[in-house]
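**Q** In the part that follows, the structures are each spelled out as structure tokens.
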Structure 1
Amino acid sequence: MVEAVPITTYGSGSGYEYEVKTIKAFAQTSGTDWEGQNIPIMPLEGKNFTADDFASTYSHANETAHPGYYRVLLDRYHINAELTATKRCAYYKFTYKIGQDKKLAFDLVHSGGGSSTWELNKAGDYIVTGRQGNLYFYAVMNHKIKSIDIHKRNPDQPEIRRSGQGAGGQQKLTGNIDIPVISFEKSDKPLEVKIGMSSVSPDGAKLNYNTEIANRNFNQVYNEADESWEKLLDKIKVTGGTKKQKVMFYSCLYRQFWYPSVTSDANGKVAIYQRRHEVPASAPALRDTIPGFETYQSPEFWDTFRTDLVLLDMLLPDVSNNIIKSIIFNGERSGLLPTSFHGDFASSYIAGSYLRGIKDYDIQKAYRLMLNNANTPTGNGVKGARPHNDEYLKLGYVPEANISHPTTETVSTAGTTKTLEFAYSDYSIALMAKALGDNDTYNTMMRRSKNYKNVFDSQTELMRGRLADGTWVTPFYPNYPYYEFMYREANAWQASFFVPQDTRGLIALYKSPADFELKVDSLFSIPWGGYAKDNLSCFLGQFCMGNQPDFNYPYLYYFVNKPEKSQAILDKLMSDYFGMGKEGLALAGMDDHGSLTGWYVFNAMGIYPYSPADPEYIVSVPIFDKIEMQLGDGKKFTIIKKGGGKKINKIMIGGKPLKGWFVNYDDMRKGKELDIYTK
């Protein structure tokens, strides 16, 4: 629920951008989500600010960050700001110079999603309460409140244009744009602020404060956070490798545990937002219940089903189980599973989790929701989880609109990507149907999993947009990227090989395996055309390391028996595309809830969920000599690299030769050792 973060740029991922040299506020939510950054506060001093100008410069030389703790010197006010957190509460300590006039702003109109409705009320000499949208807070300070004054913003607020994909910038503030500023009685002690949060009610925020933080001082809360993070990061131990590789590995592993966030209060209550057709428009839109388990936000599946959620299955299966329970709990009201950004990958996540042994939920309810998503004929007034699904079910593909001169920002059906993604989700449902003994659905979904063939253009040997009449989108520029025309955040190269359910079937569409190999060679060698587009960054040829669609493409060479070519690409990507810049901090792109860093974690260990719905992992050469994973069921799975080469000579699992390149999760759960011999 709480992910306290310094805000340099509203609406930009976590809210913190390393390159920006001013801090606008400290928000209580982040999660690398553009829509977070809630309940911003900012320590101020004296009269050295206005409502339109109170951000402070800072220097990275005066900044410290590690799991559970952040510190920065706010140059403008000479304030040393420290923060730590619990699941549902944030704790700040602001150290002023002796004699400074302490103030605290609540910039509640601001959030990552734009302008917010808000309230702030004095509830005692040391307490303020309020809300931002439907998020409630209960804040307790250690200094007595002298006054709460409203500072007026200039009503003529600018609108800073956002990027093509909606990142950064600032929509023009609307509603109550002014800022309440608290002034305190004189004290030489640091100003401490404890904030309890709740999406249920004001009482829930107070309850969370009393449960998690009321009787603890700053160091106690920080030490508990530090111990919690140490336990999480200790779930994987690595031996060997360089210091840089270890720092990058554990930094990436840290980000796997950020998201999704807890939504239930400490007493188990969770908010339920009523659908408008259920109640009069003037009625409250909120009620609550206690479902009997700790609830979580619905994950951003398009990003995380590929890596992050698979790792949660392995390391924190109880958390993963509760995420699935939360999805089902919400789905019972809507009749559907959430889809988030694009595709229909909740089905892939649930199927993969079930096949990895995570089953403490009503699987029949989950299965019905999966089928509802897949079979609802959306379009022509019918709403459901998969846009354009009526056409997908009838034609076997999602047709593209016939648009002249489309640009990157053209909004259409993204039909080619939808077809590929729906086909993979159909395959995921087939896996679940097979596990549940539903043979008819299994056969149907396996047939539908081949729909990728319907958008394969044999002339260009790429996946291509088709119109409803079956003709190809013309003209066709395979190197040009689109956000929602033919492809979703991709060009033809970055979309065309997403067939993890049937890569050998994809190869069969080419003239020969050698022809397919040449096409993959082109993927990694044809230079990127210099298009500067959001979410498309850091290329190896046409391959985009900075975005999710082609994450598993480096492994394509395995399917033509050339794993050494895959290994060369993996090594280059891990070496050159993570820890970039003079500080060695930059990633290849936006991490999107841990998806990109999850890619690094898996590949650094020498295993990767090539098809996340399948309980198996493709094996490569790890960068470490030994990896020990403490799996959630208590078993320790160990990976040993034998030799110092980059070419795999032999793979053993549990002392027996591994057939092929994939290690099964059942063997991992049994604690069998994976030995990777290299030369």
Structure 2
Amino acid sequence: MLASAAAVSRALLILLGLSLATGAPLAARGQVAAPSLVEEDLAPAEEPARESQPKPAPAAAAEPESLPPPPPPAAPQPPAPPPVRAIEPVRARFGDLLEAWQDRRAALREQDLPRAQAAERRLLELRRELGVENLDALAAAEVRASARALEARVPAEPVARAELAVALAPDGAAAHLALARALLARDPGNPEPALRALAAGLAAAVREPHTARAAVADLCVAGLAAALAAAALAVALLFLRRLRLLLHDVRHLPLLRATTPLQAGFMSLAVLAAPLALRLGPAAFLAALALCAAPYLRRSERAVATAALLAVAALPWAAGETARLGAFTGTLADDVYALEHGADDGRVAARLAARAARGELPSAGLLALGHHHKRRGDLADALRWYQAAGASRPEALVGMGNVQLLRGDLDGAKASYLAAVDRASAIGNLSALAAAHYDLSKVFVRQSALDQAQEARRKAAGEDGALVARAGSDDDFRQNRWLIDAPVPFAEVRALAADDAPAGAEDAVRVRLAGPLPAAGWPWLPVAAALALWPLAWLGRRPGVSHACQRCGRAVCRRCDGVDGSLCGQCVNVFVKKDLVDPRDRLRKEQQVRRHARAERLAARALGIAAGGAGHLWRGQPARGALLLLLLAFLVALALSSAGVAPPPYPVPWAGAAKLALFGSLAALVWALSVRDLFRRTRS
């Protein structure tokens, strides 16, 4: 067994030797050496493999003595243009606005403030994405909510509601005024923010046509009412001032000489009241009063009476002009403006499209339709309406260029913008010129022509910087923010309101004033009556026409007293021929003169207290009195028209009280100054 074991051991040793002899290099590379305690026992480190060196060139290929010149350096390649960011199309719809609004209302109802704030932010973002300038209906709801919160004395809610109303409708005067009221209620000791909001509200009222036209209508109607009232009162006072002389002279007419003074006076008044009894209208009655008083009037009084009759004659024409100036709500201009600046759920666009199908829509309405469809993302319909508006309009050319640019046609958009620049320069339309240059700069940016883009942008800012600042944007790539539409000129929109104004106002006022007088006779008959006052003044110089005594006010009549001067017969005997009158009669006459002076002073003061300038008119200052009457009647008419003749669609709830306070205070001031001046003049 030991022999066999030794034989096996020898065999294993032989095999091991053979394996070492054949695989030693591989083992040296593939295995890790065992650690050694003696440094000399370590195997020498393997040298790193040397890099292959190029073989030396043969002697025949040795370098020549002169080297060839090096090749010229390659031209630097231009940097690659930065990637152009795509314009974001419109993805929102009008229904999304209403959905966000309802979501906010529901969140507020459930007291979920974070959800309400998120819905509010989404609502404002949708407004910007759709290019809507004013959401008037939603802003009006927030104005009412702010007023309710003020009444409930909630600390911060009125200001927040009013600020949202301003954000929804920047052109709404009611929103700015609600913000001013809320800011003043929150911090009465710091009125500066409220005053800024008030100034912004006044600017918005001037800018927004519904409010501006309503204010114009109120002013015009108040002016018409004041003119009629002042004219009627002036003519009536001038007539009453001379009624005593008229009744005296009527008794000398052939048909009335045998009558008593009472009978003659009754018959005279019956004749004067005939225009009213026959329903000939107020104009005929005022003309009769002025014509009867004409021989007794002084020149200044006759001028005031003439102006009063001419004002009455012009009232129908003025009423028609007022209707044209104040008309906006419900007219074609209202629809065009709503489509151009406000939100539309589709009904206004459908009305205008139906009108265009009948061929009754002017180019301003066609442009508004194009802008509406472009803002909603309907580029095909927008291009169709722009083409219908005509290539001669720079606004339509800018719209066509915007549609082409949004479709990726840079060359077509550039051509449209350049044509718009030429056309707008020819007609002087700065807003369209600014929009064309601004949008042209965007084309140059897309074509990497940065110098041209900068020059076009500079021209746009100089032509209409307000439009560029309000509607332009370089960071917002949504299509309604990145490009500017050339707005429809407001003068054309205003002309549409005048053309579509309600007819019949002029005829209605004329019928009220003239009664059955034919339309062909107006205003020629009232004008003829006014001009006839001056020939009738010739009668005043005739001996048969009396005039008032300067002392006692009796009629100075040559037929009755045989005198012709400034004093009546009694005053001549008492104050001129002093020796012919008994002292008791002299005292009696002097008392009569004092009573007359006192009565005149009391009458003037009473009329001044009752109607301002009426006292001046009574005591012989017709121009001053008529102007005071007109101004006072105008302010009173404005104060009393609290609701307004043609209120805007969303009026301010407290506007009536504010008008009453403002114009009532001004009327009281004018009245006080008038009475003070009258009392000063009648002191002695």
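FYI, it's all coordinate maths here, none of it is from the lab. Because the structure is a prediction, the values reported are computed rather than measured. Cβ atoms are built from the backbone, for glycine too; each structure is taken alone.
**Q** Given a value of 43, 29, 25 for semi-axes √(5λ) of the Cα gyration tensor in Å, point me to the structure among 1, 2 it was derived from.
**A** Numbers: 1: 43, 29, 25; 2: 100, 31, 25.
Working through the options, I get structure 1.
**Q** Hey, log10 I(q)/I(0) by the Debye sum over Cα atoms at q = 0.15 Å⁻¹, for residues 126-293 alone derived from one of 1, 2 reads -0.86; which structure?
**A** Clearly, the read-out refers to 2.
**Q** Matching task: -21500 is the computed value of helix-only ellipticity at 222 nm (-39500 (n - 2.57) for each DSSP H run of 4 or more, over all residues; to 500). Pick the structure from 1, 2.
**A** 2
**Q** Next question, about the same structure. Ranked by relative contact order in percent (Cα under 8 Å, 6 or more apart), which of 1, 2 sits at the highest value?
**A** 2
**Q** A value of 1.03 was derived for Cα Rg over 2.2 N^0.38 Å, for residues 94-181 alone; which structure in 1, 2 was it taken from?
**A** Working: 1: 1.28; 2: 1.03.
Label of the source structure: 2.
**Q** Starting from the value 5.2: which structure in 1, 2 was distance in nm of label points 7 Å out along Cα→Cβ at positions 190 and 662 calculated from?
**A** 1
**Q** Kindly point out which one of 1, 2 the value 0.25 was derived from, the read-out being FRET efficiency 1/(1 + (r/R0)^6) of positions 342 and 462 (r between Cβ atoms, R0 = 25 Å, to 0.05).
**A** 2
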